[in-house]
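Down below are the structures I want you to see.
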Structure P
Amino acid sequence: MNRAFVKDPDDSGRPEDVPERPQSPHPNYVTPAGLRQLEALAADLAARLHDLREAGKLADPHELAVVQRDLRWAEGRLQRAILVDPADQAPDRVRFGMTVEVCDEAGEAATYTIVGEDEADPALGKLSWASPLAEALLHAEPGDEVVWRRPAGTKRLEILAIRPGQGEGAGA
């Protein structure tokens, strides 16, 4: 009989190896909201881990391995977190945590907030500070024109206004 179809008795009940979630090579800048988001994720994962351990042999070994891995990742992100509060910065230039209003060549206006990698959500206008668009916007002033280099071609954007990110302050 082919060994590929024989179950090894030593493998019963052991979870498959779950690959680690890689940490980003970039500094982990976070807004106050991003820090709270990471803290909530770590707390949720710790609670799930506790529940799985309480379940003992009834717990799904694969789920236990995934939760342990994800908790290690979240704790690593928290350990590397560098808090940057946009409320502490002058809104004279686009900086991390700031919200920027722009207008393109066709007159289309858009609003973006520069945030940490873990809180980025382009559909909501939240851009990772390491994204090409955020890199084009960073350090620009109102009235400046920036060039966003993208696969579909370059796009020119005029900076209309800059303000601290919405709901980003430490008291929010």
Structure Q
Amino acid sequence: MAKSHIKPTDVEIEFDENELIVSKTDIKGRLVYVNDVFARVAEMTTKEVIGEPHNIIRHPDMPRAVFKLLWDSIQAGKEIFAYVKNMSKTGKYYWVIAHVTPSYGIDGEINGYHSNRRAPSKRGIEQISEIYKKLLTEEKKHNNAKDGLQASYDLFLEILQAEGKSYSEFIWSLGK
């Protein structure tokens, strides 16, 4: 699927607060399992997504700094919760609160990742959207993508420090 040809729309896909979007990836982030809710909300079939990189649903409004934090955490064997704006096959968007964890093989080594996602609160989305806009603006100030990522990440850490909270504490304070 040529994701670069998908144009984001202003149409939101909502899913029930009791539904759970589930996916599993291999160590490189390629999808090896998705549940029916994942496929329905992403407006894709299981056949279309299995073997594809998980970022097939990445929305361009998502700052790369958030994914750096996510990958740094799970590759270190830690779980993470994150607000993520995703994009469906038709360019519609949907927000999730993702819980991502490493999966382990019988040898005790990380062999993939597992993510459960729920619908976040509207208030939480409003709060995190403003921060994500600032991070994206910072990323775009730099001609070099690596410099933009680092500047955005540093800004994110400054925001957390100003809040006086760890990343996890900050995420769980949203929407309250």
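Consider the structures P, Q: one of them gives 9, 29, 24, 17, 11, 7, 3, 0 for P(r) over Cα pairs in 10 Å bins from 0, in percent as calculated from the coordinates. Say which.
Working: P: 9, 29, 24, 17, 11, 7, 3, 0; Q: 9, 36, 39, 15, 1.
Clearly, the read-out refers to P.
Where is mean count of other Cβ atoms within 10 Å over residues 111-118 largest, in which of P, Q?
By mean count of other Cβ atoms within 10 Å over residues 111-118, the leading structure of P, Q is P.
Given that distance in nm of label points 7 Å out along Cα→Cβ at positions 119 and 143, derived from a single structure, equals 4.6, which label among P, Q identifies that structure?
Working: P: 3.1; Q: 4.6.
Checking each candidate, the match is Q.
Taking distance in nm of label points 7 Å out along Cα→Cβ at positions 47 and 71 as the quantity of interest, name the structure among P, Q where it is greatest.
Going through P, Q one by one, distance in nm of label points 7 Å out along Cα→Cβ at positions 47 and 71 is largest in Q.
Using Cα Rg over 2.2 N^0.38 Å, for residues 55-126 alone for the comparison, can you identify which of P, Q gives the largest number? It would help to have the intermediate numbers written out before the result.
Values: P: 1.73; Q: 1.20.
Ranking P, Q on Cα Rg over 2.2 N^0.38 Å, for residues 55-126 alone, first place is P.
Hey, mean count of other Cβ atoms within 10 Å over residues 79-86 derived from one of P, Q reads 16.2; which structure?
Matching structure: P.
With helix-only ellipticity at 222 nm (-39500 (n - 2.57) for each DSSP H run of 4 or more, over all residues; to 500) derived from the coordinates and found to be -12000, which of P, Q does the value describe?
The correct label is Q.
Rule-based calculations on the coordinates, nothing more; no lab input. No experiment lies behind these values; they were computed from the predicted model shown. Cβ atoms are built from the backbone, for glycine too; each structure is taken alone.
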